[in-house]
Structure 1
Amino acid sequence: MCISDYRNLIVWQKAMKLAVEVYGLTSKLPKEELYGLTNQLRRAAVSIPSNIAEGNGRGSSKEYLRFLYIARGSKSEVETQLLLCVELNYLHSDDIENAMLLCTEISKMLNKLILKFKEQEKI
């Protein structure tokens, strides 16, 4: 499967929006979390669109698939850390609602893309 420009992928666009959203949310975290949750959340959020892009640039379906799995893992990491921020009373459930919705959309899209690549591998 050939995807000429990852920037045209809606999943990449939504992942970019999620990264921007996470940067906004983490700016609200306590300063003592700068090297903890803030850094970890930002890195995980940036990892999602970055891995979609890197997989695309690798030039093989097998490599692309591997990077899509990494992106999906990073998405789960973001969800978990956002929920932890709520549990720690750093953020409210309402604060993370948009980010969690984006995570759900990204997850569905990544799963569909992964399935397409896996089907192609069988051919």
Structure 2
Amino acid sequence: MIGRLRDAWQTRPWLTAAFVLACLVTTGFAVRFTVQAVYWATHQDTPVQPWMTVGYIARSWGLDGRDIDARAGLPLPEVKGRPQPLSEIARDRGVPVEDIIARVEAAIRDLRADEGTDPGADSGE
């Protein structure tokens, strides 16, 4: 294998370099995909925490972040130009972070109920 690659390098260096680069890029994308798939597979329906942004919560719960923002009465990320963690939103509003978390959790329940995927609806909670 190495001998054939060496021969290819000597006869067609640009083509061989492009092939090696394509292999490296493909490997990088495959590793990134695998890492993200494993991470998000273990972080589904994660309990809401103060350090989380609405986007992280939306991804974890499989919902649209803008729908959570709208239902919970939270600012869109464009307000500060970047996503804000719930603790920062609470600080800016001068309310306890638990209030913001409760609003987000209520929005998640409402959105899941609208989709018919509320896990609490089946158990009678």
Structure 3
Amino acid sequence: MTDKTNRKTHNIDATDKIVGRLATRIALLLSGKGKRTYAPNVDGGDYVVVSNIKNIKTSGAKIDQKEYKHFSGYPGGLKKTKWSIMLATNPKKLLWLSVYRMLPKNRLRKDRIRRLTIE
């Protein structure tokens, strides 16, 4: 399949940006909603490169209260990770998860998230 869309590359500096606001901006760029040729069934978004992810900020009391949960499928297999631990150990995964969950839940989500590069 040939790519008929003209894709641009957006370089975003994450220094002192709030995670949620940055993730919504990235999700809109990946889905191509700012383009004139936008159609919900066509993957016409752009590439996004995010740098300086270690200097990202949070708002409110999320740093102490928010948790990411993952269930392994086994009894008693609920895994919880605090936002502060995730920000200290793996900030790339923190931003990736927030962008991934903001994209529409359809067949195009996998292709859209592949165009996101976090450095």
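Please treat every number below as a calculation from the coordinates, not as lab data. Keep in mind that this is a model prediction, so the values were computed, not measured. Cβ atoms are built from the backbone, for glycine too; each structure is taken alone.
When Cα Rg over 2.2 N^0.38 Å is calculated, the result is 1.66; to which of the structures 1, 2, 3 does this value belong?
Here the read-out was taken from 2.
Suppose helix-only ellipticity at 222 nm (-39500 (n - 2.57) for each DSSP H run of 4 or more, over all residues; to 500) works out to -22000; of 1, 2, 3, which structure was it derived from?
2
Which of 1, 2, 3 yields 21.2 for mean count of other Cβ atoms within 10 Å over residues 15-22, as computed?
Numbers: 1: 21.2; 2: 12.1; 3: 15.1.
Computing mean count of other Cβ atoms within 10 Å over residues 15-22 on every structure in 1, 2, 3 gives 21.2 only for 1.
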